[in-house]
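What follows are several structures.
Bear in mind that the values in this text are calculations on the coordinates, not laboratory data. Given the structure is predicted, the values throughout are model-derived calculations rather than measurements.
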Structure I
Amino acid sequence: MSQNDRFQALVNTAIGLEEKHVCVVVHPCDEVSLSSAVQAGKLNLFTPVLVGPEERIRQVAREHDLDIGGLQIINTEHSHASADAAVAEVQAGRATLMMKGSLHSDELLHSVLCYNGGLRTERRISHVFVMDVPRYDKLLFITDGAINIFPTLCEKADIIRNAIDLHLALGLDTPRVAILSAVEQINEKMQSTIDAAALCKMADRGQIKGGILDGPLAMDNAISPEAAAIKGIQSPVAGHAQILLVPDLEAGNMLVKNLTFLSGADAAGIVLGARVPIILTSRADSERTRLASCAVAAVYADSLVKNRAIGK
């Protein structure tokens with residue numbers, strides 16, 4: 001499948017869902033966030049509900065010629081109230097998706113974690129970038145480059161579980177998970193290599209399910225069969241990774257931005273681990289990337305709803 005087809009395939013899957021989920025769009029008071037919501041609604045990816053100061057939202061729509069005539073607006077006074085009101089909609093069962101507008105991510109996540117009990121689950125909240133890299137023959141998931149700064153071993157286990165669940169929910173095959181470090185050998189002076197070994201053993205013991213784990217692996221031998229062969233690494237993951245667990249947020253953020261700005265990759269992304277997936281858009285995102293993020297979240301939300309219905 002060509003690069004241009006990969007994100008489109010996700011969009012097509014979301015459009016084809018039997019149930020159209022409701023997405024609360026939190027404080028869409030700029031052109032990027034409001035237009036993303038409007039476009040996703042027009043494509044039937046989900047039904048957007050706009051949460052924010054109504055007059056400001058309508059002003060943005062007028063200034064940028066966006067048709068919001070058929071959309072529900074929940075009026076709030078300011079961004080913090082918008083985040084709280086959006087969480088309340090999810091808690092009441094009226095929404096199964098959330099999308100960040102023109103407020104800071106920390107402000108939104110504070111409400112997600114704290115407002116009236118929040119939207120926590122037993123899982124650690126984490127972020128996954130779904131990367132469409134021109135020279136790689138599959139979608140590449142990178143986690144966590146946006147939320148968890150220095151995750152502990154147990155937090156890394158949850159980050160992997162979240163990414164595996166997303167990979168499977170998108171209809172992709174059993175994911176190969178590479179736990180990244182600077183080297184592929186265990187070194188007591190490098191905590192990321194110790195964590196990698198422990199995570200692999202956790203998978204062996206059934207504590208992490210649904211994926212094939214290996215690590216520590218350096219970036220080159222995680223994605224390049226040639227590099228893995230040169231190093232003599234024999235592994236079902238080495239050279240064919242589909243999920244990359246990075247050691248910390250700085251490494252993940254730099255990796256994603258390197259792939260985006262030097263390799264021409266596109267990066268969709270969502271937050272997982274809460275009761276509903278959360279779409280984080282950026283002003284630097286292209287329309288294609290923003291719609292891919294919406295599609296990924298819609299498909300994952302559909303999977304969550306169905307799993308809850310059958311008690312999984």
Structure II
Amino acid sequence: MKTQRSVLSVPGHVQKMHIKAAESAADVIMLDLEDSVPQEAKEAARRQVLDSLQTIDWRNKTVTLRINSLDTSFAYRDLLEIVEGAGEKVQAIVVPKVNHPGDIYFVERMLDGIEQARKLSDRIGIEASIETAAGMAEVMAIAGTGQRVRSLIFGIADYSASVGARLVSISGHGENEADIYPGHRWHFALSRMVMAAKANDLLAIDAPYGNFKDNEGLQRSAAMASALGCDGKWAIHPNQLETINQVFSPSPEDIERAITILKAAQAANQQSRGAIAVEGRMVDLATVRLAQRLHDQACHLGLTEKQQKTKA
């Protein structure tokens with residue numbers, strides 16, 4: 001899977017935002033038909049997304065589509081019209097409020113039929129948004145459902161409402177948490193989702209941070225999610241992308257550390273050794289795997305080459 005450090009959500013009915021998104025630093029552009037679109041604009045948004053997919057140059061961006069939740073009258077039409085009309089431009093369907101494996105199976109079967117009918121060669125993935133207590137209770141089963149699921153996404157606002165948590169900010173998306181809770185209020189929920197994702201070889205994506213003018217708060221929120229194992233974070237404004245990309249990218253120090261570990265492990269393997277000492281610290285196979293994963297990500301992002309040029 002491509003890197004998904006930053007996922008920029010753009011309202012489906014606003015064309016100018018689609019054009020700006022295609023030119024942004026986001027790894028993923030998510031064209032949204034759900035929460036950001038007013039009820040009366042749902043059909044117009046669907047038409048606009050279809051037009052944007054067909055006419056805008058998305059360059060090398062990953063483009064995903066968030067449909068409406070499956071308990072509405074809009075979701076099946078979102079799938080049918082967009083995938084039939086421009087399915088070759090969509091890499092994944094984001095399914096909101098996934099509560100049960102059956103939700104995944106429904107979308108999967110719909111995609112099976114549309115892809116066959118339209119003779120689409122590239123298989124469209126599914127990204128499951130976990131935003132309710134029911135969804136979190138079933139998260140391990142959801143993560144292991146079908147053949148299309150690529151990532152799990154934490155929906156903080158709807159999850160907060162689902163469990164009856166206190167509203168402490170205007171957006172409801174991760175602000176002012178430290179004022180009422182000593183620590184990370186969503187540590188358990190996010191960690192549970194990350195565990196389910198990684199146990200099934202999926203990506204784990206954190207919820208957006210609601211105050212797009214608070215870069216310091218965004219940095220803290222992204223750093224916490226990264227520390228818990230998330231691979232990226234949603235963004236609601238292009239100004240958030242630089243910070244999110246920076247937090248979820250290996251730093252020069254991270255890359256140097258990984259290279260040191262991998263070189264030491266390679267030398268030790270040649271001598272048939274187990275755990276080794278690196279700069280006075282014990283390094284075992286688990287640490288080597290962490291180093292390899294980080295180094296692979298750095299290579300994918302071109303950061304190792306950039307670091308070598310800087311040294312030269």
Structure III
Amino acid sequence: MIVTLDDALRGACDAVGVEPPKRRLVPGQWVRTDTKGRNGKDDAAVLIFDDERGGMVWNHQTGQSQRFTVNGATEYRRDPEVERRQRQRDAERLLQQQEVERICEAVVRGCETAKHPYLERKGFPEQLGLVCNDPARHFPRGRFGEALAKALPGEGPFLVIPGRIGQKITTVQFITADGAKKNILRGHMTGASHRIATGAQTWVCEGIATAMSVRAALKLLGVSATVLSAFSASNVEKVAAGIPGARIAADHDAPNEHLEGKGAGEFYARRAGRPWTMPPALGDFNDYHQAEGLRAVALHLRGAM
């Protein structure tokens with residue numbers, strides 16, 4: 001069945017919980033838009049193919065994607081020239097990603113080790129972190145540097161959380177004093193994580209504050225553990241699935257109809273095929289820590305082991 005490109009796009013957006021973009025779509029260029037989930041501003045992207053017969057929608061918050069066409073997936077074919085231009089763009093995107101990795105290294109090297117208001121708000125007033133007042137000074141001049149600066153979540157000082165795959169920093173997360181978070185534009189987050197402790201067990205969490213509460217609770221139990229922050233629920237799945245014996249401390253998110261009626265934390269924890277647990281009430285383990293105390297978190301984790 002032939003449908004309009006706009007109808008196909010809207011159907012794909014609905015399928016993965018994304019708001020159709022309000023900005024003008026230019027064929028061949030990704031356009032940022034919002035998700036329908038919590039804190040969903042600019043957490044999705046839409047692409048229209050060059051031939052304007054189809055495209056792709058990405059929900060970066062849940063990790064879901066949806067391809068759409070005007071003729072149906074079985075009838076859709078892209079001509080050789082469109083494929084050539086796509087390969088060229090993919091090569092350009094790879095070069096840009098490598099440039100972002102260099103920028104991430106520069107940002108991390110330029111940080112000072114200091115206290116940060118976000119960590120104090122999360123119950124760790126004495127904790128030191130990587131802090132950068134003006135990461136834009138490490139951005140290149142020109143349109144790409146301007147885009148990187150525009151994608152920052154607010155004003156500094158930023159708490160900077162580097163994400164590594166092996167020894168390479170492939171992304172950094174910027175966190176403002178009031179808790180707004182964004183990973184650097186065009187960074188490679190899939191499979192990246194930030195380690196805050198090393199030990200016999202491995203626990204994978206989503207946010208840095210959650211990871212710190214889990215680390216503190218395990219220490220209270222006398223448990224030696226590697227604790228990783230993986231930035232998003234979908235990336236928790238990817239990181240944990242790649243580590244034999246890993247456990248997941250998932251966020252307890254509100255049910256989402258696009259995730260089989262489960263919260264994002266539970267949905268991706270189940271898909272990872274690893275032992276997992278989540279707080280008894282909505283929120284993450286840092287929320288549980290602040291509401292009920294560290295001992296409650298420790299007892300919950302002990303019961304899950």
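Couple of notes before you dig in:
- Comparing Cα Rg over 2.2 N^0.38 Å, for residues 41-184 alone across structures I, II, III, the highest figure is found for III.
- Ranking I, II, III by relative contact order in percent (Cα under 8 Å, 6 or more apart), the structure that comes out highest: I
- Which entry (I, II, III) yields the derived value 1.21 for Rg/Rh (Cα atoms, Kirkwood Rh), for residues 209-280 alone: II
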